[in-house]
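Read through the structures below before going on.
Any read-out appearing in this document is the output of simple, stated calculations on the displayed coordinates, not a laboratory observation. Note that the coordinates shown come from a computational prediction; the quantities given were computed from them, not determined experimentally. Cβ atoms are built from the backbone, for glycine too; each structure is taken alone.
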Structure P
Amino acid sequence: MKLQFKKHFWLLGIFLFLAPFGADAAAELKIDYQAAAFTAPVSLEINSSVDDTALPWEWHPLSPVYNYSFKTGGFYDPSRPLTLKIYYAEDNHDLKQIFSYDFMAKVWRPLLTHDFPREKYVVAETDATSGRLILLSDPAVMTVGRASWYKFKNGLFAASPDFAKGTILRVHNLDNDRFVDVTVNDWGPERDKFPDRVIDLDYVAFQKIASPSAGVAAVKIEPLKTVVPAIKQVAPQITDELNITASSAVIMLEKDNQVLWGKNEKSVSPLASLTKLVAVKVFLDTRPTLNQVVSYKYQDEKYNYEYCKPWESARLKVSEGETMTLEDLLYSALVGSANNAVETLVRSSGLSRGAFIAKMNETVKNWGAVNTRFVEPTGLSPDNVSSPLDYAIITKEVFNNPLIKKISTTLRYTFKTVNTKKSHTLTNTNKLLKTNTYDLIGSKTGYLDEAGYCLMTRIKTSAGNLIAVNLGSTSKENNFLDNENLLRYGLHLLK
């Protein structure tokens, strides 16, 4: 398609109704350019084509790939950029961005994009006189919905389940066009309870765009300054490859041990508290009576202090002689990741400690995890080692026990000691359990200086159970980010 203009201050508008690559419906591109007076003819060519470049795997296409060429006969004024407007046909509450293809670096780069959800179009600008464009959405980040308010720090702050603390967001009230810029300083709202809630605003911030008596407001949000979002990083360049900070990782389809993707998946390294799942499985194989009451001994935690200082160990805060059930200890070991609770279970198993650890090693070898070795049952020793592939195999076998599945995915557990009636509340360290994005059927976190941050998750999919293991992630935040990306990439590969 080609248009020619010979007069000044023309607006160039081009419309296409094509939707390859699985775009939801017909899309429409309009390019506007306002130029100073000129006499040379202006021509603009736009076409859509089957694209031979891989699209960013995390994003969903809402338009065709557009190729455009702006031929100006020497008049083009770079101080007056092209305005790109792409319409999308259906309601979409996800983060949307127009991407431009960088032919030199061979990557797609997002343009600063403004979404107008009620009018169903997005706008961006570019000074490139030719290029390749596409409109993509990120289904992991919600930007249109409702906002409520809460009282916390009485400032311009917000709680978001999609963006990390420190992110600056602009929140627009869709009913009155008022907006406020806020800094994310908390997590929430819970999407399983409030599926249409995109953000919660501090009371002071909410007052800037709506009356608090209304309770909620219809809003859209735009990132102004992104740090590392809770779900993903909006990077300056995005490719079709999976990038994670973990030193090793694997995505495995459980039913046939098929490795969908790996990064040093056979490399051996410390696995920290991921050890505890094997210890619990070996304990349950002794067929204990879970309501049996046992007495705590200080010796249980003394084993832990062979590998760390007392204040460094995650522990159940109980004293010599306090009593509790074996079931309470199981939840303490997996939900609270309490090292002393694991040792109490070992002591209560009927096996000597040495025999118990030997059984852990024998069990995983029989499963085919030949590069795994345990020297103690908690994960405090860096000599407890495995590989992501080994641990994916271990995960498959461990979760044949439904009780381990139940305990490992419990967000919060409360119990009282039997004799002293002291209350204990345990909170799961895997924050992915809060998001309810996936049907999570197995989980365990781990950390050790020598191991870095480690995480295993297991989810149910239409193609079968999917296991994601990452070892050696560089921070707590990246641990969850890495694992989330593994899960999303696995689901992408299963499509």
Structure Q
Amino acid sequence: MLAGGLAVAGFAPLAWLPAAPLSLLLLLALCQRSASPGAAAWLGWCWGLGCFLGGVSWVYVSMHDIGGMPALLAATATLLFCAYLALYPALAVWLARRLASGHAGADALACAGAWTLGEWLRGTLLTGFPWLALGYSQAPPSPLAGFAPLLGVYGLSFLVALAAASLLRLKTRGALAVAVLLAAGSALTRVAWTDAVGAPLDVSLLQGNIEQSLKWEPQRQAASLATYARLARAHPAQLTVLPETALPLFLDQAPPAYLAELTTHGEVLTGVVQRDSDGRYFNAGVLLHAGTAGASYSKSHLVPFGEFVPPGFSWFLGLMRIPMSDFSAGPARQAPLAVAGQSIAPNICYEDLFGEEIIHALPQATLLVNLSNTAWFGASLAQAQHLQIAQLRALEAGRTMLRATNTGMTAVVGPDGVVRVALPAFVADALSARVQGYAGATPYVRLGNSPILLLALAALLPAAWRRRRGRVESR
């Protein structure tokens, strides 16, 4: 558990680059000495529990501090959630131990392949939760970040696991292999996978800093609207971006005069709840021009319990105060939005955890825009971790990523994954910047996660073959 907790230091805000591989090396060393694959799985589960309790316990904040769930129930739910997430590293080390053949190189590859498949499963099953995938710990300035445009974040996880297993099993040769990986990654960071296109765009990213517990209170509505109008007036731009559900009402309830005021100096992309004639409502980003609503994006990957109710769990939401908690999902593939010669692909809140979904809008889109409301997580690790996730999405896509958030961290991330500029958290302010659109496609945009999944499966084969051959020979 302590080794798992150490991994958290590898993610933002600490972002100590050796932490994740060192943490995994400690786990693999323990598993190597374990008596059986089942014992290794137990160790993997304990590692996972330490990692997730340390790294994503901010879900307690959203359930108790913001959602109003009783403390004991929120703590129990958080523990159960982290215990579930810990099953995936348990499965990964069980598989690696089960395939162990005694050949150092083959076993190191098996460790990397098993770990990667475990993380991919965690990011896929039950709508997925890939937060704290080890690859995120290798965001810039890590040299391994150079592999992200080729293999995505799971490719970086593969390399972290391979580095840890190689150092453990191959000793000096493993250290040499890690040095080669770092040198290759450093060289790849110099490759420009995409090219600038069109004229630069002046943008203003608004951070209203509206307290979540007050956001949907009717008596607070006018003040929230006034905050964003004031920030938009003070920071005019060709494109002004407001965060997720920045307008605390349905779009059709917004006063036309207010929408006209927002769009005095240019176009506005705002987060707002949009409803249709059938009574369904969507977590949307709507493009406003001259006070009129135009093209929009509806969130397609919804958050279980927060944005939709899984069957049989309505009682759970009854314990929390979550307005607008039963959204309808938008289509999986939606056309980018045209703004001032650029083509924008919005995503909302934690949708940017899913790289293979983000690339649906590419290569047509020239800019990525994330609208988030991280007020749900208070002053926790979630804000810095979410910005680190955005760095990987920008790298994978070879696109600038704009982030407009309610409480932080509002930022501009370059196509190289480097944070160009960011606002401090918990201030009401605007971030003004000139950003460039990009065209072209990285290998990851073209192929998604398929190459790394095939690589992970192939990495299991040498150990499996050697183990099977050993059994045959022993007969």
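Of the structures labelled P, Q, one was used to calculate Cα extents along the principal axes in Å, for residues 405-460 alone, giving 50, 27, 16. Name it. Provide the component values of the computation, followed by the final result.
Working: P: 38, 31, 17; Q: 50, 27, 16.
Label of the source structure: Q.
A value of 0.75 was derived for FRET efficiency 1/(1 + (r/R0)^6) of positions 309 and 373 (r between Cβ atoms, R0 = 30 Å, to 0.05); which structure in P, Q was it taken from?
Computed on structure P.
Can you rank P, Q by percent of Cα pairs over 30 Å apart and just name the one with the largest value?
P
Quick one: helix-only ellipticity at 222 nm (-39500 (n - 2.57) for each DSSP H run of 4 or more, over all residues; to 500) came out at -14000 when computed from one of P, Q, so which one is it?
Checking each candidate, the match is Q.
Starting from the value 0.80: which structure in P, Q was FRET efficiency 1/(1 + (r/R0)^6) of positions 189 and 253 (r between Cβ atoms, R0 = 41 Å, to 0.05) calculated from?
Answer for the origin of the read-out: P.
Can you rank P, Q by relative contact order in percent (Cα under 8 Å, 6 or more apart) and just name the one with the largest value?
Checked P, Q; max of relative contact order in percent (Cα under 8 Å, 6 or more apart) sits with Q.
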